[in-house]
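Following this line, the structures themselves.
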Structure 1
Amino acid sequence: MYMPRGGLAALVSLAAFTAGSAHAAEVKLPPTIAWTAYDVGTTGYNQAVGVGSIIKNKVGSNLRVLPGKNDVSRMAPLREGKVQFSATGSDSVYAQEAMYTFGYRDWGPMNVRLVILNVSDAASTSLATAKDANIKTLYDLKGKRVAWVKGAPALNKAVESYLAFGGYTWDDVIKVEVGGYGASVNAMIEGQLDALNGATNSPPFLKVEASPRGLYFPPVPHDDVEGWKRLNKVVPWFFKHKATLGAAIPKEGQEMANTAYPILVTTSDQPEDLAYNMTKAMIEYFDEYKDASPGANGWDVKRQVFGEVFLPYHEGALRYYKEAGIWKPEYQEVHDRNMKRQSVLAKAWESYVAASKDKDDAAFNEGWMAVRAASLTEAGLIPIMDKWEY
């Protein structure tokens, strides 16, 4: 997850790098690789399947994609070592930060590591609404029924940012709890809610568009300075973007917000060679899977923003980028700062847990957020949040 200062204009110029080089023949992966992604049919899932097909053809390895209905079901298998990678989103940041669901006593900061980002120029993260709900702008959300997905802080925080753009909070809408992303789409079609978060090119939105309720994406006007200030206070890694791809998106495009999605992450526990070869496969086979599903062109090495990330890279990925000659000293500074952040969080968690054995869950959660914020601030790092939220 990254925080671009200049949107797509800040993308790294990597014209000298040639994908599909002679190194491609040297990609070595185990017989079976496993990723998690969102539900079957979603953007992340479809792209993972497309990548897997090429890897099977090129290397002979089988890529298994485990669908997850929420953030926990994507990150838990990664934490437990049941999968090696996850095609995920903001939940990787929240897992690193031990915030929301990931701040409970049985979680704590995860040693998440980046492999590669998808920065598509066509699709956007968005608030999708039922057309018959008559939500023309983000200022029309008051009193509407909005999806709150259990165990999915990435989705819920994104919704919170769009509410903030319009000057609202969760208290100003009717929170409709659902069990997963797919369930939220079905609930909208069935008339149980009016708005939910997702990518404009997410295939399930085709079902919403074809339903009697219809589909509409409220724009996020780029000249609304105060709205953007409120949005970025909630999610500082969202940036201005023009969506041109997706159901109900006009041909001329529409001003929206965006972030890298999906991003491929792993943990520091995974072998360096595995992360190295996965990175190599994603980059050097790019031309063969880029058209496999909508938005897959965002994995292009030319679109990577190494200096704007909020998570450290895996050593195997770093090794590949350095060998390719595209890693710069300023990227290393950002990486080192992110490594420091994870170290500060890990030490704060360890000492806090040891001193909080007798606290009940509510007190533990509140106390952790205070200690977390204080530790990061003392280390000269931004805390993002200082109070417990689920």
Structure 2
Amino acid sequence: MPEMLAIFGDEALLRAALDFEAALAGAEAAEGLIPQAAAALIAAACAEPSIEIGALAEAAAHAGTLAIPLVAHLRGLVGQQDPTAAEQIHLGATSQDLADTALILQAKAGSRLIEREAGRIAAALEALAETHLDTPMLGRTLLQAALPVTFGLKAGNWLLGMDEAAARFRTERDRALVVQFGGAAGSLAGLGGKGFAVGERLAAALGLACPVTPWHARRTGLAGLGTALAVLCGAAGKIARDISLLAQTEIAEAFEPRIAGRGGSSAMAHKRNPTGCQIVLSAALRTPGLTATLLAALPQEHERGLGGWQAEGPVLAELYQVTHGALAALVTIVEGLELDPARMRANLDGAGIGTDTGESAALALRALDHHRKTRPRE
């Protein structure tokens, strides 16, 4: 989706990196490590960077890190006014501090979009479960006719699955959205004993948490965040799988909303393909493999690893993009889901298993009650 692509695009990455450098200078000035005038010059250079993104990307690829060409550019700008201030840019930091913090700032922005779509899905499922508490339908196990249930119970279970996955995501998000600031070996060297105080100020300025210690080679936060995205995408995939099965011609109990130009066939005009479900399911198939890369990167070498953390940024970005695309597609499906209760009843009657839905309605009410008690409050 365009919004998420922009968040993890080159311009957003550059903005996040510049925000890191400006906030770092401000934190160090507040702790008396550099003059306030120098911090002001650095902040001004970061606010209006005269740098061409394509050239910066090429230089970063050559250097092996964004920090080297970016810091050099900023020093050139500031040095025109104050050579001493120019040398104080990036004081006490290392390239991974900039790279990790910029990625976390992007993840913070991306998380807001994930939360927004998950909230819309939950609201739509809540309405479906409540409306169809007593709508009888055929329950299916092992893809075969089982016993009667209600559509309210099915929607209630979808809702709980999304709630559980969204709660996991929020937990891992909070663990991961922490600043990275440790210097060359993660020891806060060269800061006169004020390194942790600088880190706290830096985190506050960027709206992030401050970790107990720098996490250069401790990547559990990113692995947990990526895994939570995959779980959330999988929960969405469960709903898409069920809806696509209910939309089969011989079942015909639920359908994606009709959207002009979507869901047709180039060869068979009569078809109504579940295209949105296709998007969600293809995303759910991709996220486990992406998450595997983050898990494989956990055994990093010593104080700063080689190759592992460098692989994480593009993978985490793709996880955000794929998951957001799946959730956005599912929003359209569940908000406009078309149901055929008469066909549900006909399929149930045709199975010859009676009409006793057990405690389906009561269970759906329990799901709704749990959702309303545990959903996040704005």
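Since every read-out is calculated from the coordinates, none of them should be taken as a lab result. What you see is a predicted model, and the numbers here were worked out from it, not measured in a lab. Cβ atoms are built from the backbone, for glycine too; each structure is taken alone.
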Computed 16.8 for Kirkwood radius over Cα pairs in Å, for residues 58-217 alone - originating structure among 1, 2
1
From 1, 2, which structure was Rg and Dmax of the Cα atoms in Å = 25.6, 86 calculated on?
2
For which of 1, 2 does mean count of other Cβ atoms within 10 Å over residues 34-41, calculated from the coordinates, equal 22.1?
1
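Quick check for you: by relative contact order in percent (Cα under 8 Å, 6 or more apart), which of 1, 2 is greatest?
Top value of relative contact order in percent (Cα under 8 Å, 6 or more apart) goes to structure 1.
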Comparing structures 1, 2 by distance in nm of label points 7 Å out along Cα→Cβ at positions 114 and 250, which one has the largest value?
2
Label whose coordinates, when helix-only ellipticity at 222 nm (-39500 (n - 2.57) for each DSSP H run of 4 or more, over all residues; to 500) is calculated, return -11500 (choices 1, 2):
1
